[in-house]
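Quick note: the coordinates plus some simple rules give every number you see, no bench work behind them. None of these values were measured; they are calculated from a predicted model. Cβ atoms are built from the backbone, for glycine too; each structure is taken alone.
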Structure 1
Amino acid sequence: MTAAIDERGAARRRYTALVTGATGFVGSHVVEGLCQRGDNVRALVRPGTETRFLEQWGATVVRGDLTDPASLPAALEGVDLVVHCAAKVGDWGPHEEYRRVNVEGLRALCDAALGRPLHRFIHLSTLGVYEARHHYGTDESEPLPERHIDGYTQSKVEAERLILQYHRKQQLPVVILRPGFIYGPRDRTLLPRLAARLKERSVLYIAGGRYALNTTYVGNLLHAILLAIEAPNEKVVGEIFNITDGEHVSKRTFFETVADGLGLPRPRAFPPIPIWLARLLAHWRESKFRRENRPHPPRLTQAQLKFAGLNLDFSIAKARQRLGYEPPTPFHQAMQTTLQWYKNNFPVA
């Protein structure tokens with residue numbers, strides 16, 4: 001075992017970590033954060049993917065794919081820490097496509113990890129696993145529904161149940177983190193899509209935009225991951241933790257912060273759409289698009305309705321108590337950093 005120095009100047013264990021989804025939004029931040037603190041980092045990357053930025057940080061690139069189980073044992077050789085960020089995301093498409101990566105890919109990774117001296121296996125889930133309803137301080141004791149509104153969240157529920165089986169039956173040292181709506185630098189999907197909708201003035205408020213959004217700055221999520229790695233086994237192994245910014249941020253606040261920061265028009269002040277009507281519209285449009293076998297979702301889906309129209313307030317008390325998690329970056333500062341990165345990388349005009 002080798003040692004490194006933590007931010008307090010104390011010696012700590014230096015891990016050999018495998019990060020899945022290493023070229024993605026969250027995974028790239030995890031790779032960078034682990035490299036900066038002195039760990040040996042292996043980045044699991046699919047063949048043909050650009051990796052120069054990972055190598056510049058000091059990571060070792062290993063080629064493999066969760067859907068190719070034969071590629072995983074070599075990637076895990078000598079590893080004592082796994083941070084599993086890879087996932088198929090989205091709110092449209094056959095459930096089996098999501099299960100192939102998010103459930104069966106996880107199963108292959110867990111099988112390849114068995115018998116190795118792992119310190120910890122950090123699995124990134126999502127607050128989307130909770131029922132699609134209003135939430136007011138919901139904590140980790142809330143039972144999860146059997147059926148979900150889209151393939152992504154359905155597969156993430158199944159993935160959680162699967163990896164907890166590996167913990168109970170085969171002592172895999174699992175910690176599950178459930179972040180909310182993740183934003184920050186390197187987001188090349190959600191923020192660009194929102195900016196495009198704001199630019200074309202197609203963002204409308206549901207219920208006046210007053211409900212909470214479960215914002216999770218990627219830097220705060222990284223902080224929670226590092227805490228989950230270092231916390232004592234008895235506090236975290238086999239446990240699940242909600243992770244957010246710990247602030248009340250309304251949908252209106254979020255949308256208008258993005259609009260103002262990018263010089264785009266705020267959503268128009270039409271009479272707010274009631275949520276019951278939005279639900280009917282979303283269900284009708286989704287059913288029509290599925291009947292017609294359309295490859296892309298309609299403008300309003302059940303998942304988008306959850307994001308835009310439901311109160312998404314989740315308790316992070318357990319993370320505070322057991323991980324010592326206090327979100328280090330407040331929302332206003334996190335958004336400044338995020339929007340500056342966006343303006344540096346995407347044309348706004």
Structure 2
Amino acid sequence: MKTLTLPLPDDFHVHLRQGELLKNYAKTVAKEFGRILVMPNTVPPIASAENVRDYYAQIKSAAPQLDLLMTFKLNAKISADELVKMKEAGVVAGKYYPAGVTTNSEDGVSEFESIFPVVAEMEKLGLVLCIHGEEPSAFCLDREKEFIRRVEILAERFPKLRIVFEHLSTAAAVEAVKRLPANVAATITAHHLIHTLDDVIGGSLQPHHFCKPLPKRPEDRKALREAAFSGNPKFFFGSDSAPHAQSKKECCCGAAGVYSAPVAIPVLIQLFESANALDKLPNFIAGFGADFYGIPRPTKTVTYINSPWTVPANVDGAVPLFANQTLNWQRKE
């Protein structure tokens with residue numbers, strides 16, 4: 001196969017940062033995706049209608065062609081009136097970060113049940129609840145598994161609430177999403193389909209592969225791949241592309257995050273092709289996510305060509321996934 005035409009991809013989990021850094025990150029994302037779900041864990045966080053409007057304007061100024069789905073950072077103090085205002089400002093989802101679990105989450109939720117009144121209002125308004133599903137107090141490799149019970153409680157208590165268990169990293173979470181009701185779905189990243197913990201610390205330390213949640217064991221990666229290749233509409237793509245300056249990764253306290261936006265779709269094409277599952281890729285990147293969020297599927301298409309290329313060592317001041325390595329597919333200009 002020399003060419004492949006796909007729907008213009010959606011990305012249901014993107015970090016764009018703020019200020020001058022945002023401009024280049026947004027432009028790079030716009031080269032690969034048509035529509036993105038924008039994460040709110042900035043400093044200060046996106047937690048009000050005013051914040052949402054300002055952040056939307058910044059991103060649109062940098063990349064006017066991007067279709068933006070906005071989110072807010074969940075906390076127990078958000079009022080019902082503010083939720084309505086945020087929805088009017090373009091918010092489609094609220095993001096639940098347990099306190100201290102990842103980048104800029106020190107002000108996250110520390111008391112689980114404290115957010116129930118806000119979540120109840122989100123359910124009434126039809127807003128989606130996106131969850132970084134890790135239990136901060138658990139051992140690092142068990143944090144996702146230990147958080148599953150909280151997702152189960154939310155699904156049971158709020159049966160009309162759409163819940164996205166984001167960036168799955170374990171077989172246990174895959175099985176949980178499968179058995180939970182239809183209002184629970186999940187995103188899977190490109191890097192969790194590629195990496196295990198060996199790729200982070202198995203030989204020498206690879207700081208640009210370090211992310212939250214950590215990649216786990218080969219059997220966990222196998223379960224993620226089977227879910228992605230299965231055609232099950234509960235599983236769709238969210239890159240969790242999380243750029244950090246190279247100096248912020250290659251230091252004594254390196255930041256968590258993989259900058260996958262520049263290569264995510266070529267990586268997925270290569271991976272799905274190797275599994276004889278290319279027919280499942282369109283729904284994974286441009287179908288099931290839109291269906292779950294209740295928005296139209298993309299109508300535009302994009303063509304990729306089978307023409308090997310070398311991923312740059314640095315993009316936008318950050319080291320991308322597969323830096324200095326060869327990928328087989330690239331977008332046709």
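Worth pointing out:
- Among 1, 2, structure where mean count of other Cβ atoms within 10 Å over residues 31-38 as derived comes to 19.8: 1
- Value -12000, calculated as helix-only ellipticity at 222 nm (-39500 (n - 2.57) for each DSSP H run of 4 or more, over all residues; to 500), assigned to which of 1, 2: 1
- Which entry (1, 2) yields the derived value -0.59, -0.65, -0.78, -0.90 for log10 I(q)/I(0) by the Debye sum over Cα atoms at q = 0.14, 0.15, 0.17, 0.19 Å⁻¹, for residues 175-254 alone: 1
- Among 1, 2, structure where mean projected area of the Cα convex hull in nm² as derived comes to 15.3: 2
- Given 1.1 for distance in nm of label points 7 Å out along Cα→Cβ at positions 239 and 311, calculated: source structure among 1, 2: 2
- Given 19.4 for mean count of other Cβ atoms within 10 Å over residues 143-150, calculated: source structure among 1, 2: 2
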